[in-house]
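Readers should treat all values here as calculations from the given coordinates under stated rules, not as data from a laboratory. It should be emphasised that the depicted structure is a prediction, and the values quoted were computed from it without experimental measurement. Cβ atoms are built from the backbone, for glycine too; each structure is taken alone.
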Structure P
Amino acid sequence: MHPPEVYIGNIQPYAGRRPSAIAKRLVEGAIKLTPLGLEGDEQAEKAHHGGPDRALCHYPREHYIHWRRQFPAQAELFAAPAFGENISTLGLTEHNVFMGDIFRWGEALIQVTQPRSPCFKLNAHFAIGNLSVLMQQSGHCGWLYRVVSAGMVSGEQPLELVARSSEVSVAEAIAIAWHLPFDAEQYRRLLAAAGLSASWSKTMLTRITTSRIEDFNRRLLGQ
């Protein structure tokens with residue numbers, strides 16, 4: 001059982017960069033979870049954020065200790081929900097959450113679909129030029145969910161694991177995608193994981209068919 005802190009946010013303008021809904025606020029009491037996410041939560045760029053496979057973002061609260069140690073001068077910045085997460089917990093990490101895991105949360109059921117893919121917008125948000133790269137290298141990325149069954153949820157209702165059908169942890173998925181050299185067998189293993197998002201399925205299939213790993217720089221650095 002893992003009681004969450006719950007956050008939603010609205011699209012806001014930022015001087016010198018794109019509008020974003022990364023700034024979230026704490027939700028107190030019950031809130032409706034729809035197939036596209038928490039009611040009232042917004043996404044500025046729907047081509048890369050949100051949608052049925054990425055309805056919720058979960059970030060482990062314990063990771064903020066790592067970031068405060070990495071950047072002591074900016075330590076006050078690193079506290080939930082600084083990475084724009086909807087769900088923050090203690091006790092669930094990339095190492096004990098698995099691809100395809102289904103959790104009961106209040107009236108809803110949610111399924112892990114992919115690790116979060118760090119992008120260059122985090123660098124601008126924190127004014128740290130390579131934060132996205134460090135996030136990817138560290139594996140402290142968090143993960144995303146689809147909503148299997150919608151309903152009312154709240155921070156008073158814990159996440160309870162109800163089904164596990166994969167042997168690939170979120171940490172392993174991160175390693176397969178970003179840390180290991182080209183390995184078609186591992187890509188097929190990840191493709192076989194229950195519930196893998198359409199975008200990650202496409203990426204793994206593209207690697208297999210082209211026999212190469214895509215360039216990360218556009219996503220990580222905007223180049």
Structure Q
Amino acid sequence: MDLQVKDNKGKVVGSVAASDQVWRAESNDALLHQAVVAQQANKRRGTQDTQTRGEVSFSTRKIRPQKGGGTSRQGSRRSPVRVGGGVAHGPHPRSHRQRLPKKMRQQALRVALSDKVRDESVTILDALKLDAPKSSTIRDIVSAFELKGRTLIVTGSTDQNVVKSASNLPGVDVQAAALMNPLEAATVTNLVVTQEALEAIDSIWADGGDA
């Protein structure tokens with residue numbers, strides 16, 4: 001398939017051939033949802049912890065006699081029903097990691113990118129080279145393309161000048177093509193992809209690469 005190429009001013013300057021396998025994959029909401037949930041789960045630290053009744057610092061002495069008082073039966077202050085007592089069935093440190101096969105991860109990314117093309121949320125930029133960090137350049141590009149919502153700029157390789165230029169702009173992130181993943185591709189509103197990044201993405205994922 002062919003995608004329009006624009007310059008920094010938002011003017012169409014040509015077109016570029018893109019892989020149908022990557023940018024025209026059949027929609028698969030179930031697969032994409034599974035990949036996004038797995039990636040979000042893998043980002044969790046799983047360090048939440050609560051104290052059980054055996055771990056809180058209270059005496060185990062019975063609060064009051066079992067019988068004769070006409071009141072309810074009470075155990076020690078460690079009981080979960082007492083203020084400051086242990087927590088029943090609370091969270092403890094554990095791994096939330098979910099494993100997703102490589103081919104499913106690859107296809108989920110293709111689906112996410114293809115969905116963005118179908119939504120007309122992908123812009124191909126002819127080039128993006130900065131001699132020094134300059135936020136105004138990135139701001140002008142976002143303004144020229146009239147992008148609303150969170151925007152992800154995909155570059156061919158990690159360019160610190162571009163990364164630093166976008167770091168002060170809310171809602172604008174930068175990612176190298178080789179580090180693309182289903183979560184970022186699916187959750188951003190707009191994708192701005194340089195021609196160099198497009199070629200890198202096609203070379204990695206068009207033939208079921210090693211990503």
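Here distance in nm of label points 7 Å out along Cα→Cβ at positions 142 and 166 was derived from just one of the structures P, Q, and that gives 1.8; the source is P. Of the structures labelled P, Q, one was used to calculate FRET efficiency 1/(1 + (r/R0)^6) of positions 78 and 118 (r between Cβ atoms, R0 = 35 Å, to 0.05), giving 1.00. Name it. Only one of P, Q returns 1.00 for FRET efficiency 1/(1 + (r/R0)^6) of positions 78 and 118 (r between Cβ atoms, R0 = 35 Å, to 0.05), namely P.
Source structure of the calculated read-out (helix-only ellipticity at 222 nm (-39500 (n - 2.57) for each DSSP H run of 4 or more, over all residues; to 500), -9500) within P, Q: Q.
Upon calculation of semi-axes √(5λ) of the Cα gyration tensor in Å, for residues 86-157 alone from the atomic coordinates, which of the structures P, Q produces 27, 13, 11? That value comes from structure P. As an exercise: P(r) over Cα pairs in 5 Å bins from 0, in percent, calculated from one structure in P, Q, equals 1, 7, 14, 20, 21, 17, 12, 6, 1, 0. Which structure is it? Of the options listed, only P reproduces it. One of P, Q was used to compute mean count of other Cβ atoms within 10 Å over residues 54-61, and the answer was 23.4. Which one was it? Attributed to the structure labelled P.
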